[in-house]
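Every number in this text was worked out from the coordinates using simple rules, so none of it is lab data. Since the model is a prediction, treat every value here as computed from it, not as a measurement. Cβ atoms are built from the backbone, for glycine too; each structure is taken alone.
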Structure P
Amino acid sequence: MAANIVYANDYTLMELMAATMAREFRDMETAFVGIGPPLIAAMVAKLTDAPNMTIAVEGGAIGSSPRRLLTCIADSTIDERAYACLPMWRLFGDQQRGFFDVGLIGAAQIDKYGNLNTTALGGYPNCKVRVAGSGGGNDIGSSVGRLLIMMRQEKRRFVDRVDYLTTPGFLSGGDSRQKAGLRGSGPSAVITDMGVFRFDPKTGEMYLAQCHPGLEPETIKYNVSFELNISPDVGVTEAPTQEQVEIMRSLDPFGLYLGTGRQVMADPEKGFDFYMEILDKSYETMETLFSKMGK
């Protein structure tokens, strides 16, 4: 990093995750991104190191620069200043043709080969817990150039084999993904609230690449259900910069995604009026932010 970089000394764990994920994006890429922390991470990248990155969301918006808090992948706020607003089928059709460089999604379960489960915990159809479902997860993991994954880490979530295969990673390892005819290079990085994981290019197995500040590899290894490989050069995750933190707090001023504000949205006394207040108050702040960045 350049000598003039100023690192933040006051940041949350979610802000660390989002800043770390933002560094995974590259300039000039086209990125397919989900709502919430993934979209905030992508916006931070676009407003810092990847100004020419094009962001697309499942609802059909491509290249938007919204001046409102990002709350959904299909409402009018995400369409603001977009290059195009396409039908969902067209967006996914273009993705399946290989037009997206990178995708970012989350998961309820992940296994050592980067396969994801967002459908059912405990097997299907007689599952213990039915979770969000596939949505665009299978399409994204099957077709993008490389896949980024952002999720909380628990032993029950990091398993030897997922209970249900929603999104393919490296399948059974080795060249099994290529033999299945899937596009792209598969999972590239997994960023959790404990560290950064990457994948061996030959075996397709996950390994620990970086530990978040204050954590040791053995602590992270304890929170994985399979035998986790640890890089001989395992490092410490870089802290967010002051600029990244300021941008994140402008994008999410009420901490709905990167703090504890989600509880506020769940308050029945707040409801729709509070939601509209959030949108109104965020406009001026985000207009100033984007103007400074020349957007």
Structure Q
Amino acid sequence: MDRKLIVTHHAPDLDAVGSVWMLKRFDAQDFADSHLAFVNPGEQISLAEAEEQGFQLHEVTHVDTGLGEFDHHQPEQAGPNICATSLVYDHACQIHPELSEDKALKIIVKYITEIDHFGEIFWPNANDTKYHFMIHELIRGLEYLEPHNDESQMQFGLTCLDSVYAVLTQHLKAEEIIEEKGEKFKLSFGEALALDTRNDDTLKVAQKMGYVLVVRKDTKLGNIRIKVRPDAPIDLKPLYEKVLKNDKTGTWFYHASGKMLINGSVKHRSQTPSPLSLTQIVDLIKEVYE
């Protein structure tokens, strides 16, 4: 495979990062091992600069700069629904049509496009400081911490997008699992949900959907996690005490908030899984709260 050089602008913003990420991750046959170079916004790399890095101009691809195929800063490419990342996404979908069905990828492209057109000005409470914790602000923050370190800023952004892609993929899968496999049951405080799945995101997603209590048993490892919505008038202490009477093997942790009863997590790796089945733990929950 021929070596490639991807060129974008200095102080790469989310769109510059997103377009590089899209090439390296989803046109990997051509760009997985590509090198990076940075120029002033709107410019192209010169032949001399390319040759300094061991490349000829035919081995160079510009993104979010240079007024080429993957730059949207010219009249024929401009528009509120277009950015460099969306242009690379369209290219990737032509090569790999199955990507057009990737919901997580679509969400990322839509978000980057919105940010690139300053769409966050229309968000609820647009000046709320919580928005400074979002990915595009974190990338921009590196300009203050490490000024003129384009490579560091780019690598941080690429890691962020890898992470959000993984999170979105799990979230969307969680929604499917809840819809297809979730077992609903009634408690005196509202509707609860039981799940037999490895996907831990189902706990949070189900609570956001309105379930007052969610219990998940890990299909492979056997660990059980029980969580209650923060606004639900449920304290898990009585359930904790009942579980301990019925389970002399599993390692259980009762959270002081009263909203979590945990038998194993990625944060605690030496807990013994509970031998209780999902049906058995649901029966105990019903005994306490039905």
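Some points to look at:
- Structure (P, Q) behind the derived value 16.2, 47 of Rg and Dmax of the Cα atoms in Å, for residues 75-226 alone: P
- When mean count of other Cβ atoms within 10 Å over residues 59-66 is computed across structures P, Q, the figure 19.6 traces back to P.
- Computed 18 for relative contact order in percent (Cα under 8 Å, 6 or more apart) - originating structure among P, Q: P
- Value 1.6, calculated as distance in nm of label points 7 Å out along Cα→Cβ at positions 35 and 251, assigned to which of P, Q: P
- Each of P, Q could give mean projected area of the Cα convex hull in nm², but the derived value 16.1 comes from P.
- Origin of the derived value -8000 (helix-only ellipticity at 222 nm (-39500 (n - 2.57) for each DSSP H run of 4 or more, over all residues; to 500); candidates P, Q): P
- A value of 3.1 for distance in nm of label points 7 Å out along Cα→Cβ at positions 67 and 147, calculated from one of P, Q, originates in structure Q.
- Taking FRET efficiency 1/(1 + (r/R0)^6) of positions 179 and 195 (r between Cβ atoms, R0 = 35 Å, to 0.05) as the criterion, the largest value within structures P, Q is that of Q.
- Which of P, Q yields 22.0 [mean count of other Cβ atoms within 10 Å over residues 99-106, calculated]: P
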